[in-house]
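What follows draws every value from the coordinates through simple rules; no lab data is involved. Please read these numbers as outputs of a predicted model, since none were measured by experiment. Cβ atoms are built from the backbone, for glycine too; each structure is taken alone.
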Structure P
Amino acid sequence: MPDFLTPLDLLALAVFAACWIGYSTVVDRVPSIHRRSVIHAMNENRRRWLIASIPRENRIADVGIVGNLMSSTSFLANTCIFVIGGGMALLASPDIGRRVLGAMPFADAPLTDGGWEARVLLLLVIFVRAFFELTWALRQFNYGSILIGGIGRTPEAIPAAEIAAEVVNRAARHFNTGLRAYYFGLAVLAWMVHPIAFILASLWVVSELHRREFRSAVLAALKTAD
């Protein structure tokens, strides 16, 4: 066991990994559960949208919708760069960071450089992953807009619309993965304060993700529309 990580730190890391990997695996890989999520409901609505676009001669609005999705994805990807830059600065000045945390009541700031660097490095890894997921989503939204422009205007164009929907849905999937990384990255910030706070934050993130993806008013509205 690394001397800069306490047993409580290792427990907090195990809970964090179980929350993130376990939640993502169950929601994304178990079909019976995935079908009940807002992600699946939106996949179906995107497919219907692109099939409904077939008769339209002018698809400026359809491409504009994808452009709007690209804007929000690009914003989050750009923000990852700032977070990564800030993390590199925190690695360079561990004493300042620990001193700031040490002034907080109930904070358990790491006493060694290794403990501080482990926390910051985990944060950097998470946001590097988020950056790659979001930029790949951005490229797929771009591919999707081109495919939308190439959809014909006859019933024979349905396969082309299905392909475009699949590309846009995969882009949305990677966007969602990047967004989850943001949520869990915020949980890692709690590790800076105390390992117990890290455990509680990880559990809270899973609870919030489950509520928004399976018990939200948006999902209820989508089911009503079906």
Structure Q
Amino acid sequence: MFVLFLKEKVEQKRQRLDYGGAFLLFVTMTTMMFIFLQLDGESFLSSYQLVLLIVILIFGLVWFIHHERKTEAPLVSFTLWRRKEIFYANIASFTTGSMLLTVSSFLPTYVQAILEQSPLIAGLTLTAMSIGWPISATIAGKLVLNIGFRYTALIGGVGLLIGSLAYLTLAIIPYSLWAAIGSFFIGVGMGFSTTSFIVSIQSTVDWKSRGEATA
């Protein structure tokens, strides 16, 4: 379908790579993740070593931001974040991404350990998300054209709220089917929200910045 229908004028030119920014981002993110792993109370590092890592993290982050603002071809263009649509869409995407990773990590364990179901049932409760997501994403593509990005995203927010409430009441309604219903609505919310946010971001930038803005 891409080959047949996607017709865009592509300007071929040699691109520069931001090796310095990539290295600084690697150092900063790796240090931050390592620090988080030491916060479980069983760290093998001394307090002085942990403080040193925090200093490296702060220094690396500040240096990365300074480097990206000065370099000719930045890995991250901070000018994009000045646009209100992109800023709020990324905040929302951060929230929905946190929900997605949390559900994927903890729901199967909860169904097995607390609801005492088999791994197969635990997997099926999570699979329900994959049913709601593509269905709602397909509908969202049409709704964006009819009612706009904002209202489509709000529908997704309602779906995420319903799914979250289903998880919240699992202690009262301890059934795997109820967990699956929650997953389904989380998938519905993700389909509506992520589709509308991605399209809105791509619509607010020029063609050359679409790849960077989407990322």
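What the table shows:
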read-out: Entry that produces 31 once relative contact order in percent (Cα under 8 Å, 6 or more apart) is calculated, selected from P, Q; value: P
read-out: For helix-only ellipticity at 222 nm (-39500 (n - 2.57) for each DSSP H run of 4 or more, over all residues; to 500) computed as -28500, the structure of P, Q it came from; value: P
read-out: Top of P, Q by distance in nm of label points 7 Å out along Cα→Cβ at positions 143 and 167, largest first; value: Q
read-out: For distance in nm of label points 7 Å out along Cα→Cβ at positions 87 and 175 computed as 4.6, the structure of P, Q it came from; value: Q
read-out: Ranking P, Q by percent of Cα pairs over 25 Å apart, the structure that comes out highest; value: Q
read-out: Structure (P, Q) behind the derived value 16.2 of mean count of other Cβ atoms within 10 Å over residues 119-126; value: Q
